[in-house]
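Peer 1: In what follows, structures are represented as structure tokens.
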Structure P
Amino acid sequence: MKTFAFAILSSAALFLGGCAYQLGDARPSMMRGITTLSVPTSKNKTLEPNVEGLLADTIVKELQTDGTYRISYTDRADAIVYTTLEQVQRSPARAVRGNVLATSEYIFTTTVSYEVIDRATGKQLMQGAVNGRTSFFVTADLQTDEIQALPLAFSDAAVKLASRLSEGF
């Protein structure tokens, strides 16, 4: 009985021995040599005023939270992340009960394009676009509601951008 149990345990140990999880660099291959990033003030192609700094700050905070890259000044960074606010869209999500023409909740979507440039060579490492979404309920002032929802949509876009830069997806 002991030899049977020993045989099962030893075969299990051999079988499972190669299945160990390994920690390592999860960065995309084109970002392997990059350790520091710079995120200059974003560009704005929308009619939303004064949001360029807010978007860049939100992206920097999320990259710092992620911890894969250090944030540095442009002249010291390995790569520069240029971002552009391409679109801000508000669409109705829920109508007021009893009045289908009035909206009680909106979905707020922002589209942010990005381009990562190697500072030393000028070569483009990555590019693409991410969407940030949030929803908000309508109170007395729709414009104030939108202003309050914008940082949440930027935060969602920044999480997706940090994930693409650090994990590739």
Structure Q
Amino acid sequence: MLILGIDPGIGITGYSFVELNNDNLSLIASGSIQTDKKAPHPKRLMELKSDLDFLIKKYKPDSASVEQLFFFKNQKTIIPVAQARGVILLTLAENNIPMYEYTPLVVKQTITGHGRADKSEVKMMVKNCIDINEKVKLDDTIDSIALAVCHAYNLRFKEEIK
């Protein structure tokens, strides 16, 4: 099963494609969609949609794991991020990709064992869960991998219960 992990943002959206094969996780691709800060907001949303459409058509994921907004420290960015997230959800729906949402707290709990983990702890545990290229440094990309791994763990847990 190929899982698309997405960390939404208007300036930077992190993405990753993680393959779950039995109990093995493999990173197929990862990166970020970065929109032009000088472009009008609607153009940035269109760029995000276009780039995400391209990635979905190229990799053909079976499902997607998207970060759910539940609390935001910076009130100036909440609306643009929510709009970007809306474009992401629309793009997934248009491509018939089943979508699952996880809060940062749930992702951190799943990956590290505690929901208040900091970025360095998440990054370290992601590296323990899956072999990632050392060049993956952008927090948004690491977060997208963590989202995909979180979903993979949840899928495995559901299979164990059956």
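Each reported figure results from applying straightforward, stated rules to the coordinates on display, with no laboratory input. None of these values were measured; they are calculated from a predicted model. Cβ atoms are built from the backbone, for glycine too; each structure is taken alone.
Peer 1: Once mean projected area of the Cα convex hull in nm² is calculated for every structure in P, Q, which label goes with the largest value?
Peer 2: Sorting by mean projected area of the Cα convex hull in nm² in descending order puts P first.
Peer 1: Here's something else I'd like to know. If you rank structures P, Q by distance in nm of label points 7 Å out along Cα→Cβ at positions 108 and 124, which sits at the top with the largest value? Please report the intermediate quantities before stating the final value.
Peer 2: Details: P: 3.1; Q: 1.5.
Going through P, Q one by one, distance in nm of label points 7 Å out along Cα→Cβ at positions 108 and 124 is largest in P.
Peer 1: Hey, another quick one. To which of P, Q does the computed value 31 (relative contact order in percent (Cα under 8 Å, 6 or more apart)) belong?
Peer 2: Source structure: Q.
Peer 1: Something else now. Work out mean count of other Cβ atoms within 10 Å over residues 52-59 for each of structures P, Q, then name the structure with the largest result. Present the calculation step by step, with values, prior to reporting the outcome.
Peer 2: On the way: P: 20.2; Q: 14.8.
When mean count of other Cβ atoms within 10 Å over residues 52-59 is computed for each of P, Q, structure P gives the biggest number.
Peer 1: On to the next question. Using the calculated result 13.2 for mean count of other Cβ atoms within 10 Å over residues 100-107, pick out the matching structure from P, Q. All intermediate terms of the calculation are to be shown ahead of the outcome.
Peer 2: Working: P: 13.2; Q: 17.9.
Of the structures listed, the value fits P.
Peer 1: A value of -11500 was computed for helix-only ellipticity at 222 nm (-39500 (n - 2.57) for each DSSP H run of 4 or more, over all residues; to 500); which of P, Q is the source structure? Kindly include the intermediate steps, with their values, before the conclusion.
Peer 2: Details: P: -11500; Q: -16000.
Matching structure: P.
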